Every structure is written in structure tokens, then in C-alpha cells.
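Peer 1: These are the structures in question, set out in turn.
Since every read-out is calculated from the coordinates, none of them should be taken as a lab result. Everything numeric here is computed off the predicted structure, so don't read it as measured data. Cβ atoms are built from the backbone, for glycine too; each structure is taken alone.
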Structure 1
Amino acid sequence: MPENELRLRPFILFRDFEIISKWINQPREHAMWCAGRTKFPIEREDFVRMLEDIAENCGDTPFVATDINGVPVGFFCYSVDTETNAGMFKFVMVDPSMRGRGLGRKMLRLAVLYAFEFTGAERVNLCVLSVNTGAKRCYESVGFKEYSRDDGAFRYDNEVWDRCHMTIEKGGI
């Protein structure tokens with residue numbers, strides 16, 4: 001899918017939830033996506049509670065990436081700290097039927113451009129769990145670089161995962 005065929009728009013609960021709620025269907029993958037912030041499988045009320053919490057506490061807005069026909073193919077939340085001019089992406093996910101085609105990279109490039117050009121961010125940060133190697137490679141392909149790591153930040157079953165903090169500076173895309 002060419003980048004000009006991908007669009008970003010605000011997430012619309014009644015229109016988008018049923019679609020994106022089906023994208024994560026394994027408990028481990030769910031844990032990698034949200035680090036335990038929502039129940040598995042994703043339930044509407046719990047998802048709304050999470051979105052309300054990050055909106056109130058961090059100023060996050062949920063977005064979807066859509067194809068040329070308006071069908072959601074990606075999701076993420078974004079906020080910007082106006083005091084530090086640092087943006088933050090959270091809860092990034094892509095339709096699993098579209099993975100491996102560069103869609104995540106295209107969505108993030110558009111999101112980073114939005115952050116720099118429309119919200120005044122000088123840099124954009126995100127976190128990814130160390131076991132989520134595919135997501136980390138995707139972020140690196142956009143230009144994000146790891147700048148710190150919290151060892152043992154999250155436990156899943158008998159596993160202990162590190163949290164990797166990544167950033168991209170304005171002009172780094």
C-alpha cells in the first residue's frame with residue numbers, strides 16, 4: 001500500500017472498536033501490546049476506560065490509520081507535552097492481515113510527521129517491550145533509536161521483559 005493511500009484520523013469508538021478489537025487474539029501478543037493495561041480479550045468498556053485514563057492523565061488522543069476506502073488498518077494513541085515539546089506514542093497496533101507489508105512503518109511515518117508538523121513536537125518517544133522484536137524493528141526502520149531500558153519492567157507468565165525507551169528527533173525521519 002503506497003503511503004499516499006494511507007490516512008490518519010481520530011478513532012471513532014462506534015465505528016472502529018469492533019474492527020480493532022479483533023486484531024490481537026493471543027494473550028502473549030496482548031501483553032506485548034498493552035503491558036496489562038486492558039483485559040484479554042479486549043472488551044469495549046475496559047478499552048474505553050483505558051482511553052479515558054490516558055486522555056485525562058497524559059492528554060492522549062486515539063487515532064486510526066485507514067486505507068483509501070476508510071477501513072481501519074492501524075491504531076495508536078498520541079500526546080504531546082507542550083512544556084518539553086516531546087510527543088509520545090502508545091498502544092500501536094496494525095491489522096495482522098496487513099503485517100509484513102510495511103504498513104506499520106508507513107503509519108508511523110505519517111504519525112511522526114503529524115507530531116512534528118502539527119503539534120510542534122521536537123522529538124517523539126515510545127516504549128516497546130524487549131520481546132516485541134518485530135515492533136522494535138519497525139520503529140527502528142522509521143528512525144527511532146533506543147535511548148534507555150528498564151530491565152525486568154514487566155512479567156508475563158514465567159517471562160521477564162525489559163521496557164525499551166525509543167525516540168526520534170525532528171529531522172530524523
Structure 2
Amino acid sequence: MICEDPHNALEAFDELGGDCILKPLYGSKGIGITRLNERGFAENVIYSLGQLNQVFYLQEFVEHYNRDIRILVLGDKVIAGMYRVGDSWKTNIYAGARAEPIDVTSDIEKLAIKAAKVTKTEIAGVDILESEMGFIVLEVNSIPGFTALQKVSKINIAEEIVKYFLENAES
């Protein structure tokens with residue numbers, strides 16, 4: 001949920017079950033991401049940010065056991081994937097999570113490609129949660145970093161990206 005008014009943000013907090021993630025509208029590497037799961041703390045954070053005229057971007061918290069999946073999609077093909085495993089709910093590599101190899105299943109591959117196509121993103125870092133409800137696409141990153149992914153992948157990711165763009169430059 002996205003809103004500009006602190007009162008609406010608190011309503012969204014309640015609607016999301018009193019346990020949600022507050023994210024900066026534009027950001028990366030997990031910087032500024034905060035879990036709001038206590039009403040008093042949520043009020044303090046939201047009203048403080050309201051004084052700065054911030055936009056509130058709230059996502060429902062989904063239990064994912066401190067692990068998510070990052071899939072790199074290039075065009076209509078999955079190039080590489082990894083697990084990101086953290087010591088807490090934050091699974092961003094730059095927030096201290098570690099990269100682990102993954103065998104990308106056909107279900108994950110289809111979901112990641114579909115998410116990239118729906119968002120019209122030619123190069124996409126698709127973040128997927130494994131939850132009790134099944135796989136959930138958390139977000140699609142249009143400028144994904146791949147330093148950690150390269151460390152657990154056998155494919156030369158930069159080479160694949162350059163090759164893709166050279167092959168598609170004329171069309």
C-alpha cells in the first residue's frame with residue numbers, strides 16, 4: 001500500500017494485520033527498510049516520517065524463515081538464481097545475508113519470467129518468497145545488482161547481459 005498521509009499509513013498498518021514492512025519508495029540494498037509490528041513503534045515512525053513529507057510504502061510481512069530467492073531474468077530466460085539467507089527477516093546481501101546456490105525449478109523459472117514480462121523488465125532481479133501460501137513474488141528490480149549472484153553462479157553474468165543487449169540492439 002502506498003500513501004502520503006500518516007493517518008492513512010496507520011490505517012494501512014492495521015489493514016496489513018499490524019505486521020508490515022515500511023520501505024523507502026526508492027532504495028536498494030535494504031537501506032531504510034523497517035519492520036513495523038508494534039502499534040506504538042509504528043506510530044512513532046510514521047508520524048516522524050510524516051513531518052518530513054515522506055511517501056509511505058507498506059508491504060504485508062510474510063513469514064519466510066529468513067530466506068528468499070533472487071532470480072536474474074534476461075529477456076525471456078532465467079540466467080541465474082540464488083538463495084539469500086539472513087540472520088533475521090532482512091535477506092538483503094548488503095544487510096548481512098549470505099548467498100547460497102539454488103537449483104532453479106521450472107515453477108520458479110516460470111514465475112520469475114512471468115513477473116519480468118508483466119513489469120516489462122528486460123533485465124530483472126525477481127525476488128521470491130517461499131511461504132506457507134507457496135511462492136510469492138516480492139518485487140521485480142529493474143537494476144539488479146549481481147555481485148553476490150555471480151559468486152554462486154557458474155555462468156558469466158556480465159557476459160550474458162552484454163551478449164543479450166548486442167543481439168537485441170538492432171530490434
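Peer 1: Match the computed value 2.9 of distance in nm of label points 7 Å out along Cα→Cβ at positions 16 and 72 to one of the structures 1, 2, and report its label.
Peer 2: Numbers: 1: 0.6; 2: 2.9.
Clearly, the read-out refers to 2.
Peer 1: Starting from the value 20.0: which structure in 1, 2 was mean count of other Cβ atoms within 10 Å over residues 64-71 calculated from? Could you put the intermediate results ahead of the total?
Peer 2: Values: 1: 14.9; 2: 20.0.
It must be structure 2, since only it matches.
Peer 1: Here is a further query. Suppose distance in nm of label points 7 Å out along Cα→Cβ at positions 104 and 120 works out to 2.3; of 1, 2, which structure was it derived from? Could you put the intermediate results ahead of the total?
Peer 2: Details: 1: 3.2; 2: 2.3.
Answer by label: 2.
Peer 1: Moving on to the next point. So if we calculate FRET efficiency 1/(1 + (r/R0)^6) of positions 96 and 136 (r between Cβ atoms, R0 = 25 Å, to 0.05) for every structure here (1, 2), which label has the highest result?
Peer 2: Details: 1: 0.90; 2: 0.65.
Looking at the calculated values, the largest one is 1.
Peer 1: Just checking, which of 1, 2 has the largest value of distance in nm of label points 7 Å out along Cα→Cβ at positions 40 and 56? If you can, show how the numbers build up before the last one.
Peer 2: Values: 1: 2.7; 2: 1.9.
Going through 1, 2 one by one, distance in nm of label points 7 Å out along Cα→Cβ at positions 40 and 56 peaks for structure 1.
Peer 1: Let me ask something additional. Identify which of structures 1, 2 gives the largest calculated value of FRET efficiency 1/(1 + (r/R0)^6) of positions 24 and 128 (r between Cβ atoms, R0 = 25 Å, to 0.05). Don't jump to the answer; show the numbers that get you there.
Peer 2: Details: 1: 0.95; 2: 0.75.
Across 1, 2, FRET efficiency 1/(1 + (r/R0)^6) of positions 24 and 128 (r between Cβ atoms, R0 = 25 Å, to 0.05) peaks for 1.
Peer 1: Can you rank 1, 2 by mean projected area of the Cα convex hull in nm² and just name the one with the largest value?
Peer 2: Working: 1: 9.6; 2: 10.9.
Sorting by mean projected area of the Cα convex hull in nm² in descending order puts 2 first.
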